[in-house]
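**Q** In structure tokens below, several structures.
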Structure 1
Amino acid sequence: MSSSYDLREFIERIEKLGLLRKVEGASWDLEIGAITDANAKRNKYTLLFDKIPGYPEGFRVLTGALLDSRRVSTALDLDSNLNNLELTTAIREKLRNVEKGYEKYAPVMVDNPPTMENVDKGDRIDFFKFPVPKWFHNDGGRYIGTADAVITRDPESGWVNVGTYRVMVKDSKRLAILMEASRHGRSHVEKNLDSGKPAPIALSFGHNPGLNLFSSNEVPEGMSEYNFLGAVREKPVHTFKGPVTGLPIPADSEIAVEGYITGERTDEGPLGEFMGYYAGGKMSNPVIKIEAVYYRNRPILMGTCAGKPPYDYSYYRCPIRASLIWNALEGSGVAGVKGVWCHEEGYSRAFTAVSVKQMFGGHAVMAGHIASQSRPGNVAGRYTVVVDDDIDPSNLNEVVWAMCSRNDPASGIDIVRNTMGTPLDPIAKHEEGKDLLEYTASRAIVMAVKPFEKIMKKTFPDVVKADPDTDRKVHDKWPDLFKKS
């Protein structure tokens with residue numbers, strides 16, 4: 001795979017896997033959103049919308065880019081046949097490249113990217129030129145930024161961050177952005193504004209979706225998502241220098257903009273968010289003053305929308321977040337971790353399962369608390385369940401069985417209070433004037449493991465199952481019965 005592996009090549013690969021469907025004639029106004037959400041709950045195709053009423057043919061919208069392990073693997077140029085835990089393990093191993101040589105995978109600047117085929121400035125800027133969806137009826141407007149890449153730079157260290165933040169079209173020339181309190185991009189913006197300078201910002205609205213696997217997860221502070229993606233692909237990402245801000249913009253971007261956040265604010269929202277609710281409501285958020293818009297011929301706007309899980313982007317964060325939590329556990333000295341999975345039912349954040357081979361009393365408690373409070377495990381978290389190494393943490397049936405048969409609610413559930421919260425939480429307490437930094441919430445850590453003393457004394461009851469020899473024999477004798485559908 002070349003470093004310039006772009007969205008169009010990704011779409012071609014997905015089509016070869018039989019996972020792409022082209023949809024013609026769907027309106028940007030509610031229909032694309034309704035189709036996208038229904039698709040995520042049923043057939044799970046990657047959808048390429050074209051001939052959108054009111055727009056030229058070729059001005060397209062892509063959704064369902066990362067609905068399962070096959071597509072996540074394809075975006076990262078890995079084996080598309082990996083299952084959930086295999087994918088998580090592969091990503092973890094690749095992330096060790098970051099430790100070995102972070103700078104080696106810094107993005108590489110290129111000249112004359114196809115993004116610059118069309119350049120709009122001044123009076124020519126018009127965001128309604130693109131078929132930006134209004135995803136659902138209760139949304140506050142049309143959202144161009146749902147699967148975006150937002151690029152900022154720390155004015156002190158020069159560290160480049162790439163985040164995925166929601167971006168609303170306020171009018172033909174203005175965008176509004178939500179950057180929550182825990183986001184690195186917000187910190188960069190505030191440092192600029194605090195020094196009396198406008199904050200430079202660039203945004204990409206269509207690119208290889210592999211970038212979103214890191215831009216929407218908790219990459220450690222001081223490290224760039226570009227480097228993480230380069231390390232997993234084992235090739236630096238190609239970028240180009242924004243003519244206005246100097247920020248590195250993905251060279252494969254279909255639609256990109258540059259501008260500044262000046263301190264001006266406007267009403268933004270509501271938007272159906274990752275928890276599946278309209279919890280944040282209408283908020284006062286920064287306006288982006290746009291200086292230039294760049295786009296390819298026949299541009300593809302990549303988008304997504306939330307809902308009740310499973311929804312269009314409830315899967316893709318799961319393997320990346322699980323990898324980051326697993327690495328955080330091992331980096332904190334927790335031995336015996338056999339697997340981590342962040343479940344789609346908990347929108348990749350609220351239900352994390354950690355499998356450990358218990359080695360001492362309190363091992364499960366240690367693993368649970370560290371997983372819960374590590375940055376990738378803490379943001380919008382709710383439940384962390386620790387299971388034994390005989391339980392597949394990615395199999396919800398097994399995890400729930402372990403909870404029901406190995407956890408004593410009176411003694412096996414720890415509560416952490418007043419940890420990081422979010423205004424997007426439907427049970428958060430909202431007050432007028434409350435800052436995003438003020439929100440807190442609690443976490444539950446469930447020890448769904450065998451009592452360690454029973455492991456030591458070998459007194460925990462055996463699980464009812466066929467013995468290995470018989471199990472292997474019947475699988476060999478009747479293979480058609482056991483084929484995966």
Structure 2
Amino acid sequence: MGKHTGFLEFDRQHPSKRPVQERRNDYKEFVNSYSGQDLNKQAARCMNCGIPFCHHGCPLGNVIPEFNDAVYHQQWKEAYEILSSTNNFPEFTGRICPAPCESSCVLGINQPPVAIEEIEKHIIEIAFDKGFVTANHPTVRTGKKVAIVGSGPAGLAAADQLNAAGHSVTVFERDDEPGGLLRYGIPDFKLEKWVVARRIRLMEEAGITFRCNAEVGTTISINDLLREFHSIVLAGGSTIPRDLPVPGRHLKGVHYAMDFLKQQNKRVSNIPFTQEELLATGKNVIVIGGGDTGSDCVGTSNRHKADSVTQFELMPKPPHTRTAFMPWPTYPMVLKTSSSHEEGADRHWAMATKEFLGDDQGNLKALRTVKLEWKITEDGRATQFTEVPGSEQDLPCELALLAMGFVHPQHQGLLKELDIELDDRGNVKASDRNYQTSIAKIFTAGDMRRGQSLVVWAISEGRECARKVDEYLVGSSLLERKDQSLIAL
């Protein structure tokens with residue numbers, strides 16, 4: 001434990017951010033770094049609890065008190081080694097994870113929790129600066145070949161682990177650059193793409209092959225992969241967005257959020273695209289959906305210089321703090337105000353879209369909405385709603401972005417050709433026990449298996465799946481299990 005009284009002496013402090021009016025003019029990350037003294041104080045707040053619930057809150061099982069102690073004592077190599085033993089990509093999670101570990105922090109019972117996510121980001125960036133992060137070359141090759149379909153966080157984690165186990169790994173990506181959601185789903189102002197490219201270069205140096213513009217099931221035959229590789233991991237993500245089938249859905253100006261975000265990421269990286277240009281400039285923008293993707297659309301629209309940005313969702317407004325039905329250390333469903341909301345947005349809850357309204361040329365001009373009244377159960381759950389009479393209104397809108405989540409992976413192409421078994425939600429069926437699909441040599445991980453989830457869960461899935469593939473190929477595995485760090489305590 002770094003400082004026995006640290007949690008009593010120091011308050012939680014966030015790093016400073018660039019001013020809103022400044023950062024709205026570019027697509028660079030805007031969260032600054034701690035000073036050395038401030039980082040030391042934040043690490044000192046960790047209490048080294050007898051039962052570190054933060055371990056259980058983290059899907060990766062990060063060994064958090066130990067790396068906090070190393071940071072406090074400025075033992076940077078040790079801090080990096082502890083963190084990287086459970087997390088392949090701290091530079092990603094340190095920027096975009098909602099930090100469920102902090103919701104489980106014991107200090108968070110009656111004080112602001114330890115700033116675990118920021119400490120994690122600082123560890124990995126200091127490790128890069130000091131040259132601790134190098135390509136992870138395996139000591140011996142097994143002669144086994146593994147294909148990873150999809151280069152998002154689950155696919156990258158599985159590839160990194162399987163390569164470390166000595167297998168020859170090829171990652172197939174249908175887009176023109178690897179990274180999946182990290183590359184084309186997360187805006188640059190949250191995750192600059194040089195961060196992703198830096199990690200991809202290390203993985204290539206370690207021996208992993210990336211094949212882009214290669215869509216398995218379309219441009220690449222799955223039968224060729226089945227013949228060439230000893231095992232295949234499906235990590236294509238949950239990519240089919242939830243639609244909003246109301247009158248006027250066909251109007252020009254109604255788009256899926258990911259089409260909008262992906263195009264902007266390409267624009268920032270000077271990557272050409274052939275689709276219709278989607279810009280919020282000078283428009284009244286309405287984002288339908290209150291999650292992280294919706295928030296990213298808000299931040300992007302503000303940078304496009306939209307005339308107005310409005311965001312609403314179907315569910316009622318969450319409480320500001322935990323209720324009796326959100327006890328510590330569970331992850332609380334409380335009101336979240338993102339950095340994009342800080343930059344400007346008119347937010348509404350318990351509101352539904354009745355109709356998209358258009359002009360004579362078929363262009364979107366407004367949304368007809370209605371307010372909702374929800375029935376709330378005794379345990380705080382919103383179960384059913386009714387429309388509030390007389391609450392209909394037409395909101396001016398030239399660009400509507402549908403950010404209501406994803407329903408399942410793409411079935412057409414690869415999955416249909418394989419005739420692989422799906423679960424009742426349309427995801428690829430595989431158990432938590434072995435990640436193996438209905439086809440023996442094919443495994444699956446990430447959103448394609450568990451449904452839409454967090455990047456940190458995708459990395460965890462990729463790691464666990466890799467261990468099962470390793471066992472399948474050679475009979476046993478030395479790759480670390482998620483629970484090993486907890487057992488070691």
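**Q** So volume of the Cα convex hull per residue in Å³, for residues 173-308 alone, computed for just one structure, reads 142; which one of 1, 2 is that?
**A** On the way: 1: 134; 2: 142.
Clearly, the read-out refers to 2.
**Q** Can I ask one more? To which of 1, 2 does the computed value 14.8 (Kirkwood radius over Cα pairs in Å, for residues 333-444 alone) belong? Present the calculation step by step, with values, prior to reporting the outcome.
**A** Values: 1: 14.8; 2: 18.8.
Here the read-out was taken from 1.
**Q** If you don't mind, another one. Thinking only about FRET efficiency 1/(1 + (r/R0)^6) of positions 237 and 373 (r between Cβ atoms, R0 = 35 Å, to 0.05), which of 1, 2 has the largest value?
**A** Numbers: 1: 0.70; 2: 0.45.
Of structures 1, 2, the maximum of FRET efficiency 1/(1 + (r/R0)^6) of positions 237 and 373 (r between Cβ atoms, R0 = 35 Å, to 0.05) occurs in 1.
**Q** Compute distance in nm of label points 7 Å out along Cα→Cβ at positions 53 and 229 for each of 1, 2 and report the one that scores greatest.
**A** Details: 1: 3.5; 2: 4.1.
Sorting by distance in nm of label points 7 Å out along Cα→Cβ at positions 53 and 229 in descending order puts 2 first.
**Q** By the measure distance in nm of label points 7 Å out along Cα→Cβ at positions 429 and 461, tell me the structure among 1, 2 with the highest figure. Present the calculation step by step, with values, prior to reporting the outcome.
**A** On the way: 1: 4.4; 2: 1.7.
Going through 1, 2 one by one, distance in nm of label points 7 Å out along Cα→Cβ at positions 429 and 461 is largest in 1.
**Q** Another question, if that's okay. If mean projected area of the Cα convex hull in nm², for residues 5-140 alone is computed to be 11.6, which of 1, 2 is the source?
**A** Values: 1: 11.6; 2: 9.8.
Source structure: 1.
**Q** Which of 1, 2 yields 0.20 for FRET efficiency 1/(1 + (r/R0)^6) of positions 85 and 285 (r between Cβ atoms, R0 = 35 Å, to 0.05), as computed? Numbers along the way, then the final one.
**A** Working: 1: 0.40; 2: 0.20.
Clearly, the read-out refers to 2.
**Q** Looking at structures 1, 2, which one was semi-axes √(5λ) of the Cα gyration tensor in Å calculated from, given that it came out as 36, 31, 22? Walk me through the intermediate numbers first.
**A** Details: 1: 39, 26, 22; 2: 36, 31, 22.
The read-out comes from structure 2.
Read-outs: derived from the displayed coordinates by stated rules, not from any lab. Because the structure is predicted, anything quoted here is derived from the model rather than measured. Cβ atoms are built from the backbone, for glycine too; each structure is taken alone.
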